[in-house]
Each structure stands twice: as structure tokens, then as C-alpha cells.
Structure 1
Amino acid sequence: WVSKVWNSVEKHKKKKFTSIIHGKYSHAETIATSSFADKYLIVLNKSQAEYVCNYILNGGSRDEFMDKFKSAHSEGFDPDLDLEQIGIANQTTMLKTETEEIGKLLERTMMRKYGPDKLNEHYQNFNTICDATQERQDAMAGLFDEKLDLMVVIGGFNSSNTTHLQEMAIENGIPSYHIDGAKRILSGNKIEHKPLGNEVKISEGWLPEGKVVVGVTSGASTPDKAVEDTINKILEMKLVVMN
């Protein structure tokens, strides 16, 4: 699926468009994607995209712009020249909803600046969201209707798509525990997990007594066996016998 993103960036390059890449500038996939572009700008989130759109419409301080994106643009990038023709691309593990919002924001901005008749001359958009990532994010959104007491997110601690699943739980007010396997569920109602944006830690009393509704999800590359083992471990802790 990453190759689909690279193909999109290649199309931007052929048309002399600047690729606006939704991703983390230090992430290996984004670094690889940007290498296929001639001109590019990397935006981390919708807030940064809004800043770019405001600059496109209203101008601003070039020095401030360059400082804000100092590690996230191609060599020789000039915001006064290189934002006239843009195309959207993304790190495939970024939040689907945010990538879509950024794409729509950029589209509206270019339409407002150049008019609907000339939109295609100034903006390109291709669907480059990974199917596996999208499926998990959609399924995760469905879990929020189940009145969960807590969420267990399984996947590598350096996995962007797993981290985004954890973010979704937190944004919906659900206690979330990011682990990389069943071995992190310890005896004595303890769990070794990675809080969002922090180092791995051990928490006690994470699994409430009595009836509890636990949501379990996993990153796109997490083996099914890791999910199965985690579910079984949780059930064992609740003294449920698997038949």
C-alpha cells in the first residue's frame, strides 16, 4: 500500500506539484515517501495544515513559516512559490479521519483561492489510506458504542497506527493500555504498558473487580496469536474458563 502513496507523489512530481505529506517527518515511511517527491512539505496534524492554508490565502511571515517547518520540507522550498500547485499524500498509518479532513481543507483552500473551474490545475488528491489501518480505525470507532470500561491496544510500541488507536480511545474518554503482547499482563492485577507519549510503566489495579467491559484492538501488523493470547490472559484474570 505504501507503493500507492509513492505513485501518487510521483504523479505530483511529473506535474510539478508540491506534495503535502500528512505524517511525521522523522518516520521512516515518510522519509521514504518524501524521497520520491521533487518539492514537499510535511504536516503533522490538522493544526499545521490550517496554518499552511492560512498562508496560502493570506500570506504571512516567510521566516516564521520556514522556522515552523524547518525539518519538514524539501531543499530550497519556498512557501511563496511552492504552494500554488499542491497534492495530498500521507504516511499510511496516520489517522484516516485526520488525513481526510486535511485533504478537504486543502481542497477548499485551493478552490477559494483559484476558483472551482481551476481547482484541478492547483490541487490533486488520491486515496492513499492503508486498507488494514482504515479497517481497524473503523472497527475501533464501532467499539465506542459498547460503553467500554477500558481498552487494551496491542502492537509495537513504535507503531504509529497502534498509537493512533490508543489516541482514539483517549479522545473518547476510555482508559487505554498499550501493550505489545500478553506477557505485559502481570500477576497481582498489574500491567506493564506504554501510556501515550510516555515511557513503559507498571500500573496496579488496572482491571476492575466485578463485571467489566473490555475492548481489545491491535495494530495492522500485530499477529492474531498475540491478540488471542491477550484475550485469554484477561479472561484468566477474571476467572473465566475457556471451553
Structure 2
Amino acid sequence: MEEKIIETLKSIGLSSSEVVIYLDLLANNNSLAREISKRTHIHKANVYETLKKLVLKGFVKEILKEETRYFFAFEPKILLDYLKEKERALQEIIPDLPLASIHREEDGEPEISIHRGIIAARVEIMNLLEMCSEILVYGIPKSAMEIFGTWFLDDFHKKRIKKKVKLRQIFDENIPQRFHKLNKLPYTEVKYSGLKQSTPIFIGICGETVITLILTNPITTIKIKNKDIASNYREYFELVWQRA
């Protein structure tokens, strides 16, 4: 679990030293820089530099008492606020970004892109909503809930329902509580494939786009944009859907 926490914090933009010091402060609030240095085995000068960065990011606060600087870590939910602020900032600049470098499909050839990391995977999943077409998903393993986080999945469904985008998905594993929750949502249908085993891979189809997510470490996302390929995947989904 500790390794997963460290890798997740790195994935949202924290350096190795920022992760170590932030986690240390969560366990030992109201600390001096020299105390942090002693516990983490990071040179005191580097501790000060890292603390400045954490203060600027809003993860740590500094209090001066009798000319002595004490440091406190804000509670972990501040991480979600940090990500939301980053998302808002990105939403503001996206319309102004140049499009010349974007690869486009030509002469019927499929447009293929490969991305790695949880953030890229979340972005591609959210991008499906921009097509405003029915989303088909199959092969979802139970581990997907933990990997992507229920907070992200709930946010995805909230935005999807607001856009009135229909979703049909097939799980490889029987997850009664999740099924019950999803089937109560508008524009949503969920089925269980009945397979006795699952793989760490699931596929999403929307419009002319197919995304394959390989839930290894790091996560790999393969995106294919092609009308014929998407049609073939859609036909297979419908076959599995009828049998589920």
C-alpha cells in the first residue's frame, strides 16, 4: 500500500523528496526542518527547499513561533482540491492551445496513440464524453474501481448524466453493490459476463473511437480512431451483451 501511495503522489506532480517530506509531516506534524531532515535522511538545505515548494503548492503551512519555523501538513483531502485547481487551469488554456501538432486520420488509416500513466487514462476516459455518443465498455475487472478511484468514477458518471450520454457496460466479475448503484443511474445499463476469470484489460467504444486500457503499472492506454475498427468492436460488444 505504501508503494502505491508514493507512486500515486508522484503521478500528480510531486517529486520524490516532496512525497517523502509530505508523508513524514502527516505522521509528525508541528516539526522543525532539522527534525524532518533527521527522520527522512534528506539534507537540511534540501528539506528547506522542498518545504518551500510544498508550501507554494498548498500542501504544507509554515508557522513562525519565537523566530523558529514550524511546519504542518494539511490533511490529505487537500490533494483533491489541488487536482481540481489544476483541471480548472487546464480547461481555461485548452481553447488557446495550437492544434497543428495533433495527428489526424488520413485516407482511412487508423489514428493510433499510446499513453502511459493513470492521469492519461483518466483524461482519455473523460474525453469520451465530448463525443456525446453512447459509450460501450466491456471486460471491466474489479480492480478498476480501486485503480481509478470511486471519486473519479462518480465524477465521470455525474458529468455523463448531465450530458445525457448513455452507457452500457459489461463487468467480468460479479460486483453486486456496484451493479445495484450503477443500474439506478439514468442512461445506464450494466450486465455481468458470467466469466469465471478476468484480465487486467478493458475496452471502451464511443463513436469512431476505441480505447483499450491495460491495468498494469504503469497503466497503458491505447486509443484507436477509425470508423471500421470501432464498428467491428461494437458488433462484438453487442454479441457479448446479448449473451450476458
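Coordinate-derived values only; no laboratory data. What you see is a predicted model, and the numbers here were worked out from it, not measured in a lab. Cβ atoms are built from the backbone, for glycine too; each structure is taken alone.
Some values worked out for this structure:
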quantity: Winner on distance in nm of label points 7 Å out along Cα→Cβ at positions 44 and 212 once structures 1, 2 are ranked, highest first; calculated: 2
quantity: Value 20.7, calculated as Kirkwood radius over Cα pairs in Å, assigned to which of 1, 2; calculated: 2
quantity: Structures 1, 2, by distance in nm of label points 7 Å out along Cα→Cβ at positions 92 and 124: label with the highest value; calculated: 2
quantity: Which of 1, 2 yields 17.4 [mean count of other Cβ atoms within 10 Å over residues 116-123, calculated]; calculated: 2
